[in-house]
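Listed next: structures, encoded as structure tokens.
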Structure I
Amino acid sequence: MLAVTGAPSSALPAPVGAAAKQAARQPNILFILVDDMGYGDLSITGNRLVATPNIDALARDGMLMTQFYDAAPICSPSRAGFLTGQFPARNRFVTFIADRKRNREFGQADWLDPKLPNLARSLKQAGYATAHIGKWHLGGGRDVGDAPLPTAYGFDESYVQFEGLGPRVLPSDIANNLAQQSAALGQGPIDWLPRAQTTGRYVDRVLDFVGRKRAAPWFAQLWLDDVHTPWQPDDAQAAAVKGKGRDAREDKFLAVLVAMDAEIGRLVAGLRAAGELDDTLIVFTSDNGPTIGADTPGSAGPYRGRKASLYEGGIRQPLIIRWPGQVRPGSRDMRSLVQAVDLYPTLASIAGAARPVGMDGIDVSAAWRGRVLTMRPDLYTHIARPAAERAFGPHYSIRSGPWKLLMDADGSAVELYDIARDPEEKHDRTATAPQAAERLKAKLSAWIGRLPPRPTAAN
């Protein structure tokens, strides 16, 4: 355990008011995960091109945490970290799930092992109705047609897209062939919709699920596939932001972002109308930094790097927690160091669910209630990438207190940053803080040595 330090935090007094009422029952839980949204894409975190008032309202009614980290800077391992509470590389989740050939090349599993303890199953065992709606990307799609369905992981029902199996909606107007590959796999009823309408369909599905399950506490994962490319707004969505970007491409990105925000507003309004909002804990964040490319729309805010990079811009996200009676409205925590692997133990604790041994995450619910987290175990992160992406930085990292060290598996390419003082990672401290560099290099090397070896063609 090492102390966590950071920029000064705003005052976070203990919650007041309806706390006793909320604590008397298991809260409903809604986990909203956005795809490829950067730290600076929300107006509450710096976007000055367009506003995201409905997402901002979640933070205004709750807490914004600014030192939250994904478990990996890319889709599949990031999602595995949220669901399992374990560093995803431990389970051969090191890059996005693709076709079987690419998965083998990078040592990536074709799907998440359903035998692993996970958040959905724990909540189901604690009496929750459970649903996964939206992007899955933990198995199924391309040429992988035998992956388990989300229901194998403890979800009562699911509705996904082309990176999952079971009931799903596929885009009717995208020419990348992934939807057609998905349809050829079968494995569930399939709907077709223009991409601009899929987020609305997901929101409808969440509200339908809630309407049918109100007699018990419920857990819904809404994993949106906005604002991932391709950006395909409809005419009305495009007209609403025309000219606000630097070019037509950024206009499309902004249109999708604003449309997504509007759908989240519709979801919150639907929960309020159903009488469920005040009894619901909402968690909102993104799976990794903004889409790759120096001139690509999407903002990592002040941070270095983007998606697929272990620099701050690839893994650092705003985490918003709205929990009436427990999280003080308008609070902001800039000091607590929290990672995706903490979500499982935290929500399990809040729900009174069993927490299996072997998780890398910790219960951070005290920080949500206003007590800044000052100690935590070290955080480890890994991504496997093609050689052409070497400019994105080293492949492994450790965050230990204020320090962050990056390096490759053979101990080369070492970089050390004091994130507390240098969150933009401008000043490599390897030469000026050699003792910290050697200590963290030894820790990271030991962790790498405990990871499963990359399978050979023989196995």
Structure II
Amino acid sequence: MRRLAFLVMAAGLPVGALAQEAVIRIEAKRDAEASEAAARWASQFDEVVTFPLPGGWTAIGIGPLSAEEAAAQIGALKEARRIPADSFVAVPGDDVVLTPVAGDAATVADAPAAAAPQAEAAQPAKPQADLPAPGTYLRLQSVQARAEADAALSEWRKIFPEAGLAELPNGWFGVVLGPVDRAAADAWLRVFKDRHLVPGDAFVSDAGELGAVVEAGKAPDLPAPPAAPAEMPPLDQVQRALRWAGHYDGAIDGKTGPRTRDAIQAEILGSRRSTDPGTAMRDLIARRDAWRSEMGLTTLGDRATGLSVIAPMDRLAFDRTERALSIYGPRDGSGAALILFSQPGGQQELLDLSGLVTALGWVPQPVRDIKPGHVLLEGANEAHIGRAEGWVRDGRAEGFVLIWPAADAEGQARIAAEMSDSFARQGPAANDRAATEPATPVAEAQ
């Protein structure tokens, strides 16, 4: 451990908790489209807010919430498919204004009670059963008994929360999804069947072929396919965006293959923004770019280590250099920290590092992935998530340690992927000379 003894100088690195209130970021739109999208979300959730993003974008979210509340709610909402799969917990700065979005107007059920006697005196005839709204529906399942139909609807709503139940003209019951545009229904049914989300005998039906509404659903947000397919962006950009969305863990090589194709289909199915792969990938890349701007991701060129990496610099503040380290602590109570390391060496230096970062608590209870020329450690506790990644390149052992608040696990995974993709050497390390001097150990990080 002598060759990495200098690393303990950074052990006192603070890892604070998030100070500001959080929101669950569900969408980002250009300003011209933000109002309509926000109103749509406000019809489904209370406490919908908007706030400005760089580059003319507007964020739409649920909040404000405490970081703990946001972390507790986001998983359940994603599992129920009530929010997009790429939603994440965001912590707007203190200078960011959250604007509440009003929900639906009052319904007739909220009419003054004084009107009730007059309605009672009129003694209107018993209303007829509601009929499905005009349009096209996806027929997901048909069953004969009402109890079986209720159970089927409950299961389908785990996948499609908007699904409803209709009594069919033949006396059976149908679980349906709609209404949607006919072209959208045809296109999305193919996608759902290809991914085995619906059975092979599911089909498209017009509202006139259904009977009375037993339990009303909601019109799903399933856009119609574009008139012409969009050109697919460069595959390396697609792969990076897919990894950001959590669909892809393969190499960023710009080559098509089963893993890339499966990841594209997973994004189409998860976001449900377009059935056209080119359109869906362009939308995903735009959302990633908006997120990068919101997170303040910029290229950090560090002279002491000679390293370059894309990092969330609005959450980090330079602290100090220690031998072969450059240390960036939390800015404004963000709870984030970054350590860059670089020194002459090889695999043994990386193995020494893996033991050291564990001992100092930078990566709590880590899961290790050790290969020739590469070491990856990931772990978490109640306070923070740690990730240490290092490489042997051109006779040097170098890499980074990212510390991030535990309440934002999804944001941490995305930032770590951006850092791993962009990590590079930009020049000689100014700290090589200092790294040969004796080190003074300090206490472990808390």
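Supply the structure label, taken from I, II, corresponding to FRET efficiency 1/(1 + (r/R0)^6) of positions 42 and 226 (r between Cβ atoms, R0 = 25 Å, to 0.05) with the calculated value 0.35. It was calculated from structure II.
A value of 24.9 was computed for Kirkwood radius over Cα pairs in Å; which of I, II is the source structure? Working through the options, I get structure II. One of I, II was used to calculate distance in nm of label points 7 Å out along Cα→Cβ at positions 250 and 418, giving 2.5; which? Computing distance in nm of label points 7 Å out along Cα→Cβ at positions 250 and 418 on every structure in I, II gives 2.5 only for II.
Structures I, II were shown, and relative contact order in percent (Cα under 8 Å, 6 or more apart) at 18 was computed from II.
A short reminder: the numbers here are calculations on the coordinates, not readings from a lab. Just so we're clear, the structure is a prediction, and the values are computed from it rather than from any experiment. Cβ atoms are built from the backbone, for glycine too; each structure is taken alone.
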